1. Could you figure out which one of 1, 2 the value 3.7 for distance in nm of label points 7 Å out along Cα→Cβ at positions 31 and 151 was computed from?
2. Matching task: -9500 is the computed value of helix-only ellipticity at 222 nm (-39500 (n - 2.57) for each DSSP H run of 4 or more, over all residues; to 500). Pick the structure from 1, 2.
3. Of the structures labelled 1, 2, which one yields 1.5 when distance in nm of label points 7 Å out along Cα→Cβ at positions 207 and 271 is computed from its coordinates?
4. For distance in nm of label points 7 Å out along Cα→Cβ at positions 39 and 119, which of the structures 1, 2 scores highest?
5. Out of 1, 2, which one gives 5.0 for distance in nm of label points 7 Å out along Cα→Cβ at positions 175 and 367 as computed from the coordinates?
6. Computing relative contact order in percent (Cα under 8 Å, 6 or more apart) gives 18 for which of 1, 2?
7. Ranked on FRET efficiency 1/(1 + (r/R0)^6) of positions 263 and 415 (r between Cβ atoms, R0 = 35 Å, to 0.05), which label among 1, 2 comes first with the largest value?
8. On Cα Rg over 2.2 N^0.38 Å, which of the structures labelled 1, 2 is highest?
Structure 1
Amino acid sequence: MKKIDLIFGALKVPVDYIMLVAAGVFAYLFRFSHFYTTYIREATVTIAFSDYFKAVLGLGVVYIIIFAFAGLYSLKFHRKFFDEFVKVILAASTGILFVVVYIFFNREFFASRFIVLFAWFLSIVFVSFGRFLIRKLHRFAYRKGSFKHFMAIIGSNKTADVLYEYYQSPGLGYEIVARFDSFSEETREALDELRENSRLDEILLADLSISSQDRNRLAEYVNENNLDFRYAGDMFGFFGPKAEIDTIRGVPLVEIKKTSLDGWGRIIKRVFDIIASFLGIVSLSPVFVLVAVGVKLSSPGPVIFKSKRCGLKGKVFNLYKFRSMYHNTHHLKYTVLQDKNLRKDGPLFKMKDDPRITPFGRFIRRWSLDELPQLFNVLKGDMSLVGPRPHEVEEVSKYQVHHRHLLDIKPGITGLAQVSGRSDLSFEEEARLDIYYLENWSIWLDLKIIFQTPKAVFGRRAAQ
C-alpha cells in the first residue's frame, strides 16, 4: 500500500472527530442564538454548555466507532464520493440511536429535540465536507508529482487495456513505467533496470492467458525483489487467506498481502513506535549520557557508530549504535578475520573473543546498551521496536530467495528470534521465526515480545 494513502487514510479519523464535535457545537450555538430565540422559538430550558460539550466529546468517540464498523476508514481512495456519502448518512443515522438512548436516561439534559436533529443533519454535512477536503488534498498531492507509485503492467489483452487506461489518471498517483506482453527474459531485464533506478514499486498481471510457467517465474521474481503484486481475478484459481479483492472498472483485482502489517496495522504500529521510542529516549537520557562518556573515554573515535543496513523493501539506512569497537576496525571481518567466522550456516558474522571490541565495548554489548541509539532510528522511521534483525548490505546480498521475505517489514531493535529463549539459533531458524512474526503480526504480539526482551537479555547474560 502506498505511504501517501496511509497518511491520508489515517487523517480521516481526527478530521471526522473534529467535524462531529463542530456539528454538535454549531447546533447548540444556533439553538440558543439571538436569531433562533427571537424569531423561531424561545428557549424554555437552558442547557449548560460545559455539560453539553462533554457529552458531545463522548458521543464523538461513539460515532467514530460506528464509522469504523460501517467501513468508512477503508484506505482505498478510488471509490466514488457518492458511495462514501451514503455510508456517512447511514452511520450518522445509526449514531442517532445512541443519542436517543442517552436522552432516555438523561431526559432533562437533552430537552431540545431540535439540537439532536440539527446536530444529526450537520454531522452528515460537516463529515462529508471533511471527507471531500481530504480527497481534494490527496489528489492535489498526486498531481504535484509527489508520492508517485511506479507500476509495470503485464498483458496485451482487453483487460490490460482497461487497467492501463484507468491507472493513467493523474489523480490516482500511479505512473505506468512499462507494459509487457509476457514475462520473458527481456521483460526481466527491463524490470531489473527499472528497479535499479528506483522506478518500480508494483507489478500488475492482467493477462488471463499467460502461461503457468510465466506465472510461477513472475511470482518468484516479485518475492525475490519485494515488489507489490496484483493480478486479474481468478488467474491462479484461488485467492488464499492473505488475498484482498477489489474491483476496477468491472475487473476483479487480487492483491497478495505478504503481511498483516499493511493498511491500518502499519499505521497502528508506526504510532506505537513513535510514542514508545520518544518516551524511551526521554526516560533513558541519563543512561545515554553515561554510556556516551564511557565510549569517549575508553578509546579514540566517534561515540556513535553508523552502519549501513537494509530496511523495508531493501532500502539502505544508517543504523546508530554506541561504538563498541576500536575505530575503523569494523571492515576487518570481511578481510583478515573472515576465517574466524563461527556462523557457517548463513550470511551473518560471529566470532569468539573478537579483537576489534574494546573492554568498555564488551560491557555495553553484554547488557545491550550499545543498541540504545537505535531508538532514534525508530523515531525516524527506519526501524521499528519489534521486527527482524537489521542486517548489513553485504549480508543481505547473500540472502536466498525466501530470506528476502524478511524485507517486507521494517527491522526491529528486538524481535521474536531474540526472545525465543535460545541463544544459538541458526540463521535459518531465526529467519523462520521472523517470517512467522511478519505473517502473524498483532499489536499484542509486539507487546508480548517487548515485555519478554528484558528477561531474554538478563537471562542470557546470567547464563554466561
Structure 2
Amino acid sequence: MKTFQRILLLLAVLMLVVVIYNYPKLNILAGYSAKSTATSVFLGERSLAFTDATDNNFSPVHLATDAMDTTTKSATASVFGLLTRKAIIREGLGSVLTLSKADENNPYLTPKRTINKNKALPYPFGDAPQKDTVFPNVDYEKLNTAVSSIFGERKSRAVLVLYKDQIIAEKYSEGFHKDSKILGWSMTKSILSTVFGVLEHQQKIRLQDKAAIASWQNDPRKEITIHNLLQMNSGLEWDENYDEISDATKMLFLERDMTKLQAAKPLVGKPNESWYYSSGTTNLLSGILRDQFETHQEYLDFWYTDLIDKIGMNSMTLEADLAGNYVASSYAWATARDWGKFGLLYLHNGAWNGEQLFTKDWVAYATTPTPTSEGVYGAQFWLNADGGFKDVPENMYYADGYKGQRVYVLPDQEMVIIRFGMSNFNENAFLKGILEVVK
C-alpha cells in the first residue's frame, strides 16, 4: 500500500510540475481562443460552432473550450478547466482580452466615423453595381481555374482579382461572401505605414526625425529614427515567435499597452544595419502616432477620417489594446472588396477619386528595399525585389498576414489580387496563373 501511495504522490507532483511549467502557455492559448471567438462571432458575424470548426481548430488552440455571452458581447476560453480568459467587445474597437474584472466596465473612447455611401458610382468608388465590363484580352476560363486552384485543401476563404479597377474574378468558400469581414492579421502593418504616408503628405511628420521615446534619450537608442522603425531596421532586440512564449505572444495576449514592450528592449544591432521583422516595432509606431495628436480622440479618428473612410473601406474595424492604442501589428478586419480598395489606392499612387491622400514618392519609399533585408521588405510592405517569386515581376509588392492573408499590388499589370485563408499556399504558382490570363 505504501508503494502505491508513493506512486500516486509522485504522479501528483509530476502533474503539478507540468501544470506550473505550462501555465503561461495556457494563458496565451486561452487568450488566443477567447479573442478569436469574440471577434469572429460579434464582429465577423459567424457562429460559435463555425468559429471553432474553422478558426480555432488547429493545434494547440483546439484544446480550449470556448463559450460566448450574447448579452454582454463577450467570449471565454478555458483550457482543461485550469485557466480561463475573457474577451469583450467594445463599440468601434473590436474585441480585447481583459486582464482584470475592472477592464470589463472601464470607460473608453470610440472612433468617430463618416460612412459615405455613393450609390451613383460603381465599385471601387461607390456602392452601385459594377458595370458589366468584359476585357477581350482576359481568358476568363483560365482565370477561374487559377482562382479555384487555391480553394479546397488549401483553405482559401476569399479571392478577389482587380484589373483596371474592375473586378474580373471573385470567389468565396462556404460560409463567406462579399460582405464577410475577415481578419487581415499583419496586413494591418501596411495600414499603419500608410497613415504615416498620409501624415507626411500633410507635412505633419518627418520620417528622418528621431523617435521621441523618453527612455531612449540617455543611451544610443536615441539615434533611432521613425524611418528606421518603419523599415524594421532599428537594431532593437525582439523575439517574433508564435510557437512558444515570446515577445510577440506576450505582447498580444498579456500586455495592457502594446506600444511599450518594444520600447523597453535594448539594442542588439545598429540602426539601419539590422533588419528584423518585429510586430513590437509596429505597435511602437502606433504609440508614436498617438503622440502626434493633441488628444486620444484625434488619434482614434484620424486613421478613419483621412484614410480608411476616405476611400470607402467602410467595413474596416481597427482593434485596440486596453490602453486605447490601435494594435497595428495584427488586428484589422474588413471585407475582401475593401482590402481591394486599399490595394487600388497604392496602384494609383495615393490618388483616390480625384484626391491625393499621399504622394507617388511615398509609394516609392514604402517599396524601397530595407538595407540588410535582402530585398524582401520595405516600409511595412513585403517586396519581390529579390525575385523570390520567380514568375512574378520584381516590382510587385504586398501586404502580408498570418496564414496567407494577402493584398498583392502589380503596377505594370494594373492588377490588385486579394487572398484570404487559413493556410499558406504556393504563391508563385497562384500569381503566375493569374498573370497568364491577361494577353
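Rule-based calculations on the coordinates, nothing more; no lab input. Keep in mind that what you see is a predicted model, and the values were worked out from it rather than measured. Cβ atoms are built from the backbone, for glycine too; each structure is taken alone.
1. Numbers: 1: 4.8; 2: 3.7.
Traced to structure 2.
2. Values: 1: -16500; 2: -9500.
For helix-only ellipticity at 222 nm (-39500 (n - 2.57) for each DSSP H run of 4 or more, over all residues; to 500), the value -9500 is produced by structure 2.
3. Values: 1: 4.4; 2: 1.5.
Structure 2 accounts for this read-out.
4. On the way: 1: 2.5; 2: 3.3.
Largest value of distance in nm of label points 7 Å out along Cα→Cβ at positions 39 and 119: 2.
5. Details: 1: 5.0; 2: 3.5.
Of the structures listed, the value fits 1.
6. Details: 1: 12; 2: 18.
Here the read-out was taken from 2.
7. Numbers: 1: 0.95; 2: 0.35.
By FRET efficiency 1/(1 + (r/R0)^6) of positions 263 and 415 (r between Cβ atoms, R0 = 35 Å, to 0.05), the leading structure of 1, 2 is 1.
8. Working: 1: 1.22; 2: 1.02.
Going through 1, 2 one by one, Cα Rg over 2.2 N^0.38 Å peaks for structure 1.
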